[in-house]
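As structure tokens, here come the structures.
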Structure I
Amino acid sequence: MNSPALARLLDHAADTVAGVRGGRSLTDLLPRVPEVMRPGVQALAFHALRRLGGAQEVRARLAPKTPPPAVDALLLTALALLWPEGPGAAGQPAEPPPYAEHTLVDQAVAAARQRTPAAAAFVNAVLRRFLRERDACVEAARHTPLGEYNHPAWWIERLRQDWPRHWAALLHEANRRPPMTLRVNARRGSARAYIERLAQHGIVAHLLPPPAGWPAGLDSHAVQLAEPRAVTQLPGFADGEASVQDAAAQLAAPLLIGGGAAAREGAAPLPRLPAGARVLDACAAPGGKTAHLLELADLDLLALDVDAQRLARVQANLKRLKLPAAGGAAGAPGASVRVAAGDARRPAEWWDGRPFDAILLDAPCTASGIVRRHPDVRWLRRPADIDALAQVQAQLLAALWPLLAPGGRLLYATCSIFKAEGERQIDAFLQRLGPAAARLRPESPGHLLPLADNDPAREPGASAMSHPSQKGATSDGFFYALIEKT
């Protein structure tokens with residue numbers, strides 16, 4: 001089958017960029033692209049959204065009068081794709097532009113003829129002028145926060161306040177392509193054995209060392225690929241031998257299950273959850289952390305989510321990984337999973353009254369720590385979203401805490417690097433409860449910043465989260481707080 005023409009890919013990518021600028025997410029937009037063109041369109045749209053701020057500044061310079069939305073989206077997409085790549089992070093070489101300049105301009109003009117024929121000459125003139133004046137245009141754009149960091153001004157200022165020493169590095173890191181990391185199914189084999197299988201198929205990968213907060217004595221099952229691959233190319237993927245999950249997200253299950261060595265000298269280790277322990281995964285969809293819990297322990301687990309449609313993905317994940325919906329996992333007594341739709345803030349609608357030994361609250365958040373994987377997030381969020389989501393997080397904590405048995409543990413997690421959704425949220429929660437009711441476990445990693453050279457000693461409240469790789473890639477940004485009911 002011939003690959004789709006670049007002009008058609010640009011046409012759909014421009015529609016996708018226009019949709020994001022209009023407030024719609026890539027999750028909603030990409031499934032509407034014809035399947036044969038979806039991978040190419042996604043690659044172009046992701047690249048464009050990571051350079052959209054600079055493209056907007058240059059377009060305003062070259063065409064001060066805003067063109068019609070369809071033309072503007074195509075121009076911005078093409079300008080972003082023509083943007084010169086700067087030096088890679090951590091001294092790594094820059095990635096080359098995805099297409100030759102003359103090819104991209106010609107195909108963008110062809111796409112313009114399809115979208116708005118009268119604007120083809122205008123698109124051609126703007127793009128060719130950009131190539132002639134590119135150095136000056138890029139330099140001017142980089143003198144503005146939007147052009148330099150490719151994030152909205154309010155987002156930049158929020159990071160500046162939260163992380164005064166790391167904010168610029170965080171913004172630059174968010175514009176890089178993320179690595180592809182796998183979680184090897186612990187019930188099916190070891191990470192080292194799976195790396196050998198990958199090598200037999202010509203796929204280069206390496207084992208990631210355990211991140212900060214990982215229980216001592218537990219092997220890491222995180223494997224990072226040298227280059228991203230379609231999951232259909234991964235041996236054993238369809239049979240449940242591995243899943244795609246960032247290393248930072250792989251910390252949730254081991255933290256909740258416990259059983260490692262003491263987190264610090266003089267502190268008692270957190271006991272491992274016994275077989276058959278009652279566990280609630282309160283915001284379970286799409287099920288990555290649910291599955292990881294069941295891969296590591298034999299639990300009586302309730303996977304709850306407010307979105308009934310997304311729960312289908314939880315069930316599909318469990319089925320592919322050969323994890324039970326009922327009965328024993330690998331013959332283990334008392335291990336079972338129940339998947340249910342419900343609002344975790346309203347336990348009266350779904351709770352049976354029996355306390356849980358452990359609760360995982362992977363709370364809804366701004367997703368500010370995973371912008372590399374979701375480049376549309378920065379353009380979709382608004383400043384008020386942080387306070388609104390922080391309020392939901394506080395409601396979830398308040399509603400779920402009474403469901404925890406005495407001596408039980410609750411793991412609060414967000415894929416955010418905003419302190420309002422992490423450190424400040426948990427500080428306020430613990431103050432409301434008081435030390436007689438709850439304590440923060442020393443195993444809690446706190447904020448994990450997605451920086452290759454992150455040093456927690458240089459920034460209060462941050463924990464190191466860095467893994468060596470061939471391209472200096474890091475893990476996603478997360479926050480974890482493990483709270484014990486005393």
Structure II
Amino acid sequence: MKENYTLDQWIEIGQEMMADRERRIKIAKTRKFDTIAVHGIYDLKQALEQNSGSIMEPTYLSTAEVYYNSAQMEAGLSYQMPTWCYSRIANPSNYFLEETTALLETYGSDLEASCVATSSGMSAIRTATDPFLVKDDSLPPMNFVASAKVYGGSFQQFSVRRYQEQGIEVRWVKNPTNLDEWISKIDGGTRFIYGEFPSNPSVDIFDISEVADLAHSHDIPLIVDSTCASPALTRPLVFGADIVIQSATKVIANSGTTIVGLLTAKKNITSKVGSDDMREDFATWAKLWPYRDNGPCLHPMGAILTLNDMRTLRMRMAQMSIAALKVSEWLENHPKINRVYYPGLESYHAHEMAKKYMKLADSDENMYGFMLSTDIKEANEGDSINARKFYDALQMIFRATDLGRVKTIATLTAISTHQQQGEEGRRLASIKPNAIRIAVGIEHVDDIIADLEQALDQV
């Protein structure tokens with residue numbers, strides 16, 4: 001009877017559970033991207049023995065796990081056997097999402113990684129960066145280096161929460177394609193490098209491999225927010241990054257029903273600070289310690305909603321990318337458009353670099369994602385009169401701050417994603433008042449273009 005098992009027996013059971021998990025991971029790594037997205041490591045054995053034969057991963061809407069006896073509780077809460085104990089720390093539904101994500105982010109490689117799901121993309125960024133910004137008197141005053149081409153919320157977290165409130169210096173790289181600028185910002189106090197690929201909303205990129213090598217030469221990690229590419233197109237860990245962030249709220253969970261962040265880290269990251277345990281398995285360490293204490297947990301319903309959308313990620317990204325390229329080409333040839341920013345266009349300033357990093361999984365075909373940005377022609381530089389006329393005339397395309405949805409969404413970036421940055425911050429990020437970000441959905445591309453055309457007719 002398990003009620004009578006000793007601590008040693010529970011630890012032995014824990015070791016068997018971990019061995020079984022490793023077995024399932026090994027099998028999953030032999031499969032294709034879509035198969036992993038559909039199944040993860042949830043198999044017949046797990047379904048029959050643990051979940052009453054459910055073919056779909058169950059939603060565990062419970063706050064806590066019950067234990068057979070004090071010995072099992074001791075083994076679990078001392079992390080000597082797998083446990084979820086309390087949903088602020090872990091939950092089986094969240095595990096399903098995290099395990100699948102780690103496999104997708106390392107797809108096509110021998111890398112090992114782990115993942116922790118959070119309540120939002122912003123909480124994933126905080127969870128990823130906090131552990132490196134710790135007191136260490138043996139090092140110079142701490143700073144970190146980040147691309148200035150980042151989402152407005154990330155800019156606020158770094159510029160206001162970190163620098164203004166905590167005094168931790170952030171050193172902005174204005175042109176992320178210029179490696180020399182990255183080099184010039186790093187010194188002995190730098191704790192990590194951070195970039196978006198591609199950036200929201202300016203659709204900028206950087207050379208992941210080169211910046212990763214640069215970071216590692218200074219014994220610091222590279223953290224990449226790859227929300228707008230997703231692992232279906234770009235897997236930064238495979239190119240040398242240490243940690244990848246997804247605001248899975250966007251294209252991964254693109255039905256638009258939940259807010260969720262994902263932090264995936266490869267094993268044995270590079271860092272000049274922290275414990276050996278932190279470096280060996282950063283995401284698991286973060287879950288068991290700072291995540292547990294800070295409480296940025298994801299609701300299990302959000303985990304399952306995200307997992308269900310993730311199953312069709314690759315095919316959706318393919319359709320959205322094909323449509324986004326057609327929309328970009330159409331806009332580029334329109335007389336009322338000043339410029340279009342999309343990695344798939346030959347006119348894009350880093351098109352060759354984009355070809356290196358953006359390719360549909362299980363395909364030799366380059367695809368460049370769902371997001372583009374366009375500048376509407378204005379009578380005077382600095383105006384947004386025509387941009388607002390165009391924006392307000394949209395009929396099918398939604399006016400919102402969201403992106404990555406099944407529905408096409410447009411936003412006037414200067415008054416939405418980057419409003420709080422102020423004029424100086426917008427100049428730093430190259431955000432113009434006449435810039436419109438368009439996140440292409442899965443509608444028929446002819447209907448998307450038709451709505452853009454009728455709106456431009458109003459300008």
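Given that P(r) over Cα pairs in 10 Å bins from 0, in percent, for residues 145-344 alone, derived from a single structure, equals 8, 30, 38, 19, 5, 0, which label among I, II identifies that structure?
Corresponding structure: II.
Name the one structure among I, II that FRET efficiency 1/(1 + (r/R0)^6) of positions 201 and 369 (r between Cβ atoms, R0 = 35 Å, to 0.05) of 1.00 was derived from.
Answer for the origin of the read-out: II.
Which of I, II yields 6.1 for distance in nm of label points 7 Å out along Cα→Cβ at positions 25 and 385, as computed?
II
To which of I, II does the computed value 13.6 (mean count of other Cβ atoms within 10 Å over residues 129-136) belong?
Working through the options, I get structure I.
With distance in nm of label points 7 Å out along Cα→Cβ at positions 273 and 433 computed per structure, which member of I, II shows the largest figure?
The maximum falls on structure II.
For which of the structures I, II does the calculation of mean count of other Cβ atoms within 10 Å over residues 225-232 return 12.5?
That value comes from structure I.
Comparing I, II, where is mean projected area of the Cα convex hull in nm² highest?
Structure I comes out on top.
For distance in nm of label points 7 Å out along Cα→Cβ at positions 257 and 321, which of I, II scores largest?
Structure II comes out on top.
Between structures I, II, where is mean count of other Cβ atoms within 10 Å over residues 105-112 highest?
I
Readers should treat all values here as calculations from the given coordinates under stated rules, not as data from a laboratory. Nothing here was measured: the structure is a model prediction, and the numbers come from that model. Cβ atoms are built from the backbone, for glycine too; each structure is taken alone.
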